Structures are given as structure tokens and as C-alpha cells.
1. Name the one structure among 1, 2 that helix-only ellipticity at 222 nm (-39500 (n - 2.57) for each DSSP H run of 4 or more, over all residues; to 500) of -12500 was derived from.
2. So Cα extents along the principal axes in Å, computed for just one structure, reads 93, 65, 44; which one of 1, 2 is that?
3. 19.5 is what came out when mean count of other Cβ atoms within 10 Å over residues 293-300 was calculated for one structure; which of 1, 2 is it?
4. One of 1, 2 was used to compute relative contact order in percent (Cα under 8 Å, 6 or more apart), and the result was 17. Which label is that?
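Derivation of every value follows stated rules applied to the coordinates shown; laboratory data play no part. Bear in mind the structure is a predicted one, so any value in this text is a computation, not a measurement. Cβ atoms are built from the backbone, for glycine too; each structure is taken alone.
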Structure 1
Amino acid sequence: MVWWVGGLLWAVFTAPLAVAGLGVPMLWAGLLAAGFALAGVRLRWRLLKIACWVVAGALWGDAAVQQGLAGWLPPEQVGETLLLVGQVADLPVTVPQWQDRQRLDFVLAGASSSQWPGRHRVRLRWYDPEVALRPGDRVAVRARLLPPRGWVNEGTQDRSRLDLARGVDASGSVAELALLAPAAGGIGVYRDRLGQQLAERLGAHRPGARVIPALVSADRRHLSRDDWTLLQVSGTAHLMAISGLHISLVAGLVWWLARGLLTPWSANWRNTPAQWAVWPALAAAAGYAALAGFALPTLRALVMLLVALVAVWARWRLSGRAGLLLAAIVVLAPDPLAALDNSFWLSFSAVALLIWLAWSGARPGLLRMELLLSLGLGALTGWLFTHWGLASPLANLVMVPLFSLAVIPLALLGSLVPGLGWLLDVAAWLVQGCWYALDWLVAHDPLLPPPASLLAMALVLLACITVAMTRPPWPRWLALLLLLPWLWPADVTLAQGDFDLIVFDVGQGQATAIRTASHLVLYDLGPGWPGGDAGGLVLRPWLVRQRRPVTLAFVSHADLDHAGGLAGVRELLPEEALYSGDPGALPGTRACLRGQQWQLDEVVFEVLWPPPAMPLRQRNNTSCVLRISGAGGTVLLTGDITRLVEYWLVAQDFRDPAPLTILQVPHHGSRTSSSYPLLRALQPEWAIATAGYANRFGHPAEIIRARYAELGIPLLISYETGMIVFSLHGSHNPAPILWRERYPRPWRPAASSVMAGRHSE
């Protein structure tokens, strides 16, 4: 029985992971092996049993992945405007835009179209909405759609993987919307109304008015960007998701109350009060999950709780380990793609650690549990999200019991029980006190560098487990040895004169880093948008993992696709060495002027444009042009300059042939750049265009693509390749590392024949 359960778990748990790493396995051999295993044939060797289950799981996962990908928007309809009819799901979110504009983000569930067969889940943006939408509204929209396609960089989230795990088939922008039938009622309308009422009653400027709707009805629309930053840095963001902690708390309180009320009447009952109390506890948990909109983390928590409560009712002697296995099977068997979602790993890992703590014989005291979860599980979250600090154990030690025993019960009673509204004010007052404490903790928190690899993260977790054990199998001081890969992670070793050029995949924008033996230099910081920027999403996680300071930083010019990420990484940049071609539009930056030069680890950084005292009317032409020269070659970074600047540079600097290793294609491949004189003068070995997938500008233009092909210059485009890493190391310069090609996934198309135009050596 144990092997059957373990085998089934192995199959469903590793299914998507096997497919993600191995692709489609040996089909017929896999089917034969899985058939033997499922038919109950007695196999004498346990390894053979495991192999059968792995193959069966890979086939099961492959079927789930292929079915999910089959529902995605077809390539031939990319960028087309389709008519969709469907129902608004979850809570629409209003996002402030620039110049008093607004954007409404919502999900259309069960979307159907005559142009796109089947029913789909689509994530939509509606700029300047004309009507307010509520969950359950049936609408018809005309929207320009794109299939799921996230940015692919080292250390950042893969959005297309998460979309596949959550059943999102496309995203797009609404051109027209018509309300066909307003929602007649239901839990979605109730959640929407309740969240708005709570926020209005508690006052929009108080932290409690933003937090309590999230705790009661999973309405996180009122939480600001600063709120999320505070929660993530302090390691308490999990409190805002109605998941295992919240569901278990409600069910436990109801079970305890019901058991106490039933005890005086249970003398002649066949079942005990503890058994009968299971049903009101389960009803309360299901009701709270419904109030949270049955989000995926909530459903998983409800399933895990269901397994535990059913075991109590049926008097099963179910250990914590067996219960966790059974819950994982119930979650993953119908939806193996759930294992591709980070929330699955975090929730099951937390429960597994607590079960292990109890099984190992350690006294599961609050302090021991908090240290294990905050530091041990914190290593996993640090590896995933790069936020990891020493404030997390202390913050969780205070906030978890405070929220569990006071804030959440008070908020639920004050929201749902008539006449007890005054409890909301008490809960809001407690939240406000917590916010002040978190602000102080984060301000004085020495952030820890995240684990540099999956192995380092696992060893940190093992060190925390060793310290938490009552009787570890080895001396506790050996935990210090387990921390060595984290303290001294494997790093890129560069000689003097060598450097790496890293071009990030940030959509329609540009972000570049240059890594020398002991320095980091940034050129452009990616795009920004209301509520976020590529600096915080892409650059910051990568920079934190490098564990070396940024010595120099350049923002080519003030356009938002180059300078928008400044806010996300500002505190990581040197104030005295932050340069821009348009300092008047970017306060805090120094003028980037021709003639400036720096030498770092024998790598020379030289500004070629703009010249001092030259009036420039067009913002693109203020772009700071930077030449980088080292032992392994030369790189030219050009920003958004146009042909006029290119002609000037050719006349001043490139009269004689000046062979170049890498050229950053000016202005993302616009028709106004990449002139023949520049390309013939430079003769670059490689060219890189940074552009967004199916961008509205058509970058890089077809005529520019053809020009590079005509001259035999291989052109890499960031949305095709993902992050690009060039290693310019002396006389040995290997081919660039293209992130989509190096880490292929079924949901992540690789670069398309970008190597075809490479010069023969």
C-alpha cells in the first residue's frame, strides 16, 4: 500500500517537472511500463517500480502540458483583434495611469469566439473604462490578443509557466466592450461589495483599510506597491493570501467551538463530538474559501484540510506524512500542472517542514517553528524572489500569532456578524501597529543575499533543519559547513581585461549590464509603467545575486523604455557615478559627454556622444553612446540615436574600418537608424536588437532585418532569444548564451535560426 501511494504520488508530482526537463519521453516504452505498474503486476525490484511510475508520470504530465498549450492563442492570430464573449472572473482591478488615466485589469473566463474555437481564460486590460465591471458580468469584447509569453532572464519569474499552470490562454488589450448581462448576484458580487464597504468604512489612508479586505475576502485591490514591498522584504507577504494558515485557523476555531457545544449532548451518540464537529468545521472552511474566490492556494489548503477532517471522522490512523501524500495526490491527480506554480511548492513545503518537525521528536514550540519556517523556508523564497532578511523570523514571530489569534477573527466577526462592526476598528488598530513595527524592522534589517543556486538553497534548509532537530544525526556545528555554498557561492571568474555583456529581455525597452573582474556597470534600466518597472522585476533580482557593487551606471536618455526602471534599482546605484545623456529630465544624474572615460579592471569605457555644448532638439539623439573595449573585443551601445548621429560618429570616429565585436542596434531596429555607412564602417560580428514581442512599433523593422542579413551580420532579437550573455575573454570568445535556447521549455519557444547569419571564421 505504501509503495502504491508513493508511486502514484511520484507520478503526479513529478509529471510536469519531467516534461519540463525532458520533453516527451519514450512513448511506447513508457506506455508499456506504466501499463505494467497500473495493472498491479508484481515487480520485484523497487527501482524498477519507481522507474515505471516516473515514466507514467512523465506521460501524464506531457498530456497535461500539451493539452494546456493546445488552448493557447494560435500563432496566426497573434496581434489580431478578436470578438470574445465570456464572464468576468474574480475581482477587476483599477490601476491608475499617467495624466489621470485609468486601466481596468480583469480576467474573462469561458471566453468563446468564432475565430478561436473552444473556451478560454483570457487576461485583459481596458484603458479608460467606460463602465464598472463586477465578477459574474457577461460581456462581449473586441481585444487585441497575444499568447502567454513572459520575459526570460536569469533569476526572474517565467510568466508563461505561471500562465500555463493557472490556465491562462492569452492576454490582451480591450478596444471595445459591451455589457451583455450584469451579474444577478453570487459570491463574486458579494466579495466585490464587501471589499469596497470595508475599505470605505475603515478609511482609505489607514493600513487596516487596505489589509482587512484582503484578509476577509481576498480583496487585495487596495494594497499599494509600498505595502507589497514592505510585506515581501519582511517575509510576511504570505499573510495576505488566504491559504493554509487562514483556512486552518477558521476550521480549527469552529471545530473547537462545535465540539464544546456538542459534548453535553453526546452521551448516547455512536460518534464522538470531535467527529461530529468535523462537519461545521468543513462548512466554515469551505465558506471562507468561497469568500476568497476559490483561488488556487485556497483550494489546495482546503483539500489538505479536507483530508485531515475526513481522517478524523473516519477514525483513520493517518500519519502526517501519509496525510500530506494523500493531499498532494488529490491536488495533483486532476491538475498535474499545479506543480509548475510556485505557490504549490511553498504551501506544501511549509506543511512538510512542520510535519517533519513533529515526526523528528522535536518539541514543535512556536519559536522553533518560526525559525524553521522563516529561515529554512525563507531560503526557498529568497531563491525564488530574492527577498530574504533577518527581520523575517522576528516579524513572523509577532505577526503570525497576532493575526491568527486576534486580527483575522476580529475582522471576520466584525465583517460578517451584524452588530459587531466595532471589532473592525480594533483589528484596524492592530494592523496599524504592525505596519509601524514592520517599517522600523525593515529600516534596520540587514538583507541577506539570496542563495546563489538551488543546491545552496537546499543546504541552507538542511542547516536549519539540523539546528531545529532535538537529536540530529550529526553534530550541530556541521550546520556551519552547510552554509559555505551560500556564503561563498560559485561566481563568474574573469581575468583583467575580460568582460561579459548581459542583455536582458525586458520587452519593448532596453537594459544591459557589463561585468568585469570586480565591477558591474549598467547601461539603461528597462521600461517602467504605473505600479512597476523592469528595474525592480528583472534588474534588481539579478544584481542582488551578483554580490558585487554597481560601480558605474548610464541611462542613455529619458525615454520611459530606457529610464523607467530607475526607481526599482535607485538605491543600488552609485549617486556620484550615475550618468545620462539628458540629465535635465532625470534629476540626480550627471551629464554624459563625449570624452569621458573610465578604466575598470583594464576594460575601457568611453563616451562617444553627445558632444558638449551641442544643442539637440530630438530626445532620442541625446542618447549616451558608450564604447567598451577589452581584451576580448569591443562593444558599442547606442541607445536610440538616429541616422544623423550615426553619420557624425562615422565621420569623427570610424573613418577607417573599425571592426566591432557587438553592436547594440540603434533605436530597437527602427527605420530611422542602422544606416549603411555605420554598418559598413563598424562591420560588427554580432548585432543585438532589444524589442518586445509583437510590439506596436514593428521593431525591428523588416527593412532593417533585411539590411543586416544583406551585410552578413547575425541579428539577435531579445524577444526571440531571452537574456543574452556574451563572454569576451581574451582570444577565446564562445558563442553567446541565449537563455531560451539554453533552457528550453515546452511553453517557451526558442530563438529562430539566429545563428544562420554568423560569419565564418
Structure 2
Amino acid sequence: MVESSAVARRDVYLWGTITAIGVIAGYVAVLFANIRHFYTDDTESQYAPLWVMLGRRMRDGEFPALVPQHWMAGNYSIEEAGLLNPPQLLIDLIAPSVDNLAIYATVVKLIFAIILALGVYRICLEYGAKAPWAALAGVSIPFSGFLLFFDEASWFTALSGTAWMVHAWASSVRYARGRGGPIPVFIYLYLAISVQYIFPAVEAGLMIAAVAVGEVIYQRAWQPSLRLLIVSACAALAGLLTYLPSALSATVTWRGNSQINNDQFLTVPWSESLNASLPSTLPAFTSWWGYVQPLPLVYIAWFLIPALAFIDWRKATGAARELSAVGLFAIMMLMWTAGPGTIGPLRWPMRVLPMVALGLLLLVCVLLGRYVTFQGWRRRGIAAGVLLALLLARSFSAAPREIVSHLLAVVAVAALGAATVWLGRNRGAAAACGLAIVAVFPIAFVQVAAAQPTPMSWNLPEKRSDMIAAFPKFTGTTLQLGDRALIQPGEKTLQGAYGSLVFGNYAKNLDQDYVAGYTPNGHFWFGEMLCMRWDVSVCPDAYRRAFAVEPSTGRTVVDLMKIDRVVLQRALYPDARNQPAPPGWEWVEYPGHENVISVLERAGGPISTSNGLVADTAGVSAVSTSESGMTSRVRVSSPDGGQIVFARLGWPGYRVRLDGRELPWHLVDKTFVAVDIPAGTNNGDLQVTWRPPGWKIGALTALIGLLGVAVLQWVFVRSKRRDSDTDDDGADEDTPTTPTPTDTAAAADPDLAGVRP
């Protein structure tokens, strides 16, 4: 028994190492096809600059939940900032020290891809798969179509959330089956929730539900699942603060109130899953690029469908109860991909395609890892050929113009399958899995190379030092009025548009304060005021609106915002400099940039740094005494009463006190925070403080969650000691024991030791 456990332990470590190395090799293959693959779209325009800005402010001693100068995108408690996620905070803290953001983003994503792969590896082992097949699932998942082309290339928080979620799955099975404690479940679930992206949180909840139901079916007892649900509830309570600010601020954002709508945009028919093993597949559903997609988004793994022919289904039916959670999860995800298109904050069902890939890969690789057979290989080979024909038919029907690519893909998959079967029959399953893993790399290379030039890239620069050197040295707060759609392909360089204009979060790379940034949760009324969109683009009327007078104060919008500079995109406002500058402003030349931008600056110098964020007063004397992102403190006097307006966007969460007494606050033009000062106020201490709405409730629920998991851990330790005492009292040293598949999988860690219930 000791020798067998040592061999199993060594195999688990060996194939775990192979899994990590396999992911690295796959990333290298992808980078040969496109060196910027992991620095594209939202990564270059949203996440990487956000990491830099957040890290810089944290190094300065700030907790940047709110940055007033960033206006529409400045409420980072509702953005995908991961402010309560420790690994994400570490990423932020390192980011300002790295010049090349493409390299940094690639390394960060590689680390999370390895975490993801090892999590899938763990799940397979927990369900009794042999290590080589578990490694095959682990290496394959990061290179499944949607993960490779969206979550890894662009949507980073989806990748990181999924990486933590799969580890929560593995730990949940261990906890439910008595082989592990509640703390790992709690930690991994909290990390998945607190990335501040709602999809991994909801997917984790559905996963827990599937595992809980599956364990009741498998163990025919409800107590293990109840314990799992309790620890999951504790993690949800701890993570509630991540989403309370968004929920309580929804009424003033573009998202608005919760609603359920059904449309066909980015909903994926179930039949597209029949393309899962053909690398050339280009699925058919409605997206930004029309009906036939330019990327193999529904591809999962080349072996997935043909390998079904080499499972001993008579034996596999015996595992139906044990694997019911995996099947239930896969079914739920397939149903979700087909719609509705919007469920509250959850929109675009295409986003859950990685969960479909996860469910199907787990199911197939666990079955292969326990019931693979090469007996009757000719008959099974014919069955695999029929499955390949079905793949060809479905892929052809989706994208008939790609018939040559489909035929070549069928030949390649058939050849790989034949070689894998030969190795399995003559060299064993480990050799077959090795070839299957190696085949992942050239397929990823070919898929990425075939998708060039990628339809997703903004082509933003990579090195921050180059960006800063090329850009004008603007100080203070800048409002840019431009439209990203007007940038021509040849202008997307530092010598062109990107040396003068910012879109998305690009300004954060420059350490400059620009109004707004990349945001999916923009402030509705501010966006309406300047007709500003999610990427900072505006409509042509924005120039007039910015200098329009707000009636109740008699001040212009740019005055109330305390803007120092207005940058106009020449392509949007070609004749602006031919007109006189607005009163109090002047046109300023920035040599080398005049063909791209026109610049207005205040004739009397900057105002953003004078008197804090006090923007306007009426009947009030106001002197700023201290200022931070979340608090304005002002010394106020008002003999007859009056009003003070702050250059702060009216997010929910503000609280106002005058000499310790609470005052109401209101909005000017549905946008600016304003306070009425009572008559007779003399040198009063006015404090305007913002906190993420619901933070007290969230802190309380987090404490309850922590206490709950502590109690569960105490119960778990006591039960393990009691079981150990019972085993010592009744053990028979002469009775041989045989390890179960799960014992073998667990042998890499003494804590994993245990018996299948």
C-alpha cells in the first residue's frame, strides 16, 4: 500500500507539472502566431491601464474606490477593478514598475491559465480520472476557442474568475466527500466572486448547486451537500460587498434596473456545440461581425467528440450517479448559451461558452480516464469516423465557404486520432495522452494565425515610456471630445492618433487625469450631458454641451467640472480653431500634434487645483481645508444661507455633515453634488464624504461569513479527530487495503487521503 501510494503521488506531481509546462508551450505557440494575442481589445484598452493607475494610487497610500476627476468611469467600486481581491491588488501594485504592458499582460494571463489548467486537473482527479487524462483536460481548457480568443485575449476578469472557480469545484467535491475541509472552498469561491465580474460569481453559484445535487444523488445522503451549501453561503456573504455598490448604484447607470430581455445577439444555438472538435469551425450566430464568426469560438478540443467512440459505455454507466454534477452543470450551461440575451446584469450568453467547454471536457476526460478502451479498435474507429462526418456536416452548414479548411481539419483530426489510438494500444494510455497534449499546440498556432489580422485589436502601444514621450505634457484635468470610430487604420500609431488622443483607459498609462474612461457602468445622466459613450467617444454636439450654461448656477458645464483643458479631435471638429475661443479660454498650440487635436486651455491658468473640488458657491464663503478622492472638507460661512456645488459626480453613497450635524444633499442638473448651507453658519466644518453604498452591510456579512467558515472548520477538525480515534481503535493491521481511483488521485497530498463514500 505504501509503495502504491508513493507511485500514485509521484504520478500526480509529474502530470501536474506536465500540465503547467503544456500551458506554457501552448502560450509560446500562440505568441509565434501573434505576439500581441494576449494584449488586445479590452486588455489593452481597459485592464492593463487600470492596473497601472490603481497600482500607482495604492503606492501613494490611496484606496482608489472613487477618483472624482475621472467622472463617469471614476467609481471603481462598480468597475471590474477587483478592489477586494488580493491577487488582483498584487497585480496592480506591480504594474507601475513594468514598462511593456504587452509582456506584463501576457505573463499575468499565463499564470492564470496555469491556475485554470491545474484546477481542471484537480477536478478530474477528484472524480477518479487517471492523471494523464486529467492533464489532457487541464492543458486543453485554456486553448478552447472562446477562452483563447476572448477571455485570454481580451476579457481578463472572466479568465481570472474562471481560474479560481474551477479550484472551488475541486475543493467542493473534496469537502462533500470528507477528504478536505471548508476553508479551501471558502477561499476559492471568494476569489472567484471578488474579481468584480458578475459572470464567474453566478457560474460559481450554479456549479455549487450542481455539485450539491450531484453529491446527494451519488452519496444518497443530504448532510454533505448541506455542509457544502453552508460554506458556499459563507463565501457569498464575504463577497457581497463586491457587488452591493453596483446593485445600489444601478439606477443611475446605463444598466438601470434588472430586466430580462431576449434577443439573438450573442446567443449561441445548442447545435453549434457539434462543432466542438473541428479546429476550422466558424460558428453561425449573430455578433459584431455578422452571422458567421471569424473565430472558432465554439471549438473545445480536437479529441473531444471522436474520443466518445473509445469509452467503454457499459462500464461508464456505472459512474452516472457519481458524475451527475458534471452532467447537470454542462446541461445548465448549454441552456444558458441559448438565451435569454439579458438577465439583469448578465448579458450576452456567448460569454458562458467556456463553461460549456469545461463541463464537456470534464465529462469526457473523466470517462476516458476511467473507462477508455482500445478493444475492437476497428469498429470504434469507424464510429469515430462517423462522428467526424457529423462535425464536418455541422461546420460546413455554419460556414460553407470554408469547406477546404474543414476538409483539411477533418484529415488532421483523423490522423491525430489514428496515431493516438495506435499509441494507446501499443505504448499505453500515457503515451496516447502525451500525443493528444502535444497536438494542442500546433492547433492553437494555426487557429490564431488564421485569424490574423485579429478583428478585435485597438493596436494601442505597448511601452508606457514610448506613450509618455510621444504625448503632450498636459497637467490638471482634461476633457477630450472625440470619436474613436474616426481613427483610420493607418493612424493607430504613436506617430498618428495615439500620440495625441486617448480612448478607453489609455490616459491611465500616461499618468494624466482625463475625464471618463472605459466603463460598462457609466453614469447615465453624465453620459447624456456630454453624449459620452463607454470608450470616451462623444457625439459632435458634445462641444456645444460642454460650454453650455447650467441655468440654476449660471456656470458652464466645464466650470462645474473644474476642467483645465478641452482637447478636440480634428477629425470630429475640423473647423473649431477657425472660431473664437469661448470666453475665458484660449487656443493653445502643441507643435507636432496640431494635425490631430485642437487644444483649449483656460486663459487664467488651471482651476482644478484651486480650492479643492468646490466648483460654485452662491451666498456661501467656502475654503477647502482638505481633499481626497472620497472626502471633501470645507470651511463654510453663510449669513443668509446659500448653496455650494462640488465637482463631484452624484453617485449614491454620499453623506454630508456640518459641524457634526447631518445635512441633506441634492443634485444640480442631475449630475453635480450640491449642499444647501443653513443661514447663520459661521466658519462651519462641512464634510462631504463618499463611501461605497452598502459597505456597512457588506462588512457585517463578511464578518458573518468568516465566523461561519471558522465554525465549519472547527466541526471538520473535530470530526476528523473522532474518525481517526475510531480507526485506531478498530484497525486490523493484517487486513490489506486497495486504493480507489480517488485515493490514487489524492495521493499527492496527505490531506487528500481518504476513502470514497
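1. 1
2. Working: 1: 102, 64, 57; 2: 93, 65, 44.
Clearly, the read-out refers to 2.
3. On the way: 1: 19.5; 2: 26.0.
Only structure 1 yields this read-out.
4. The read-out was computed on structure 2.
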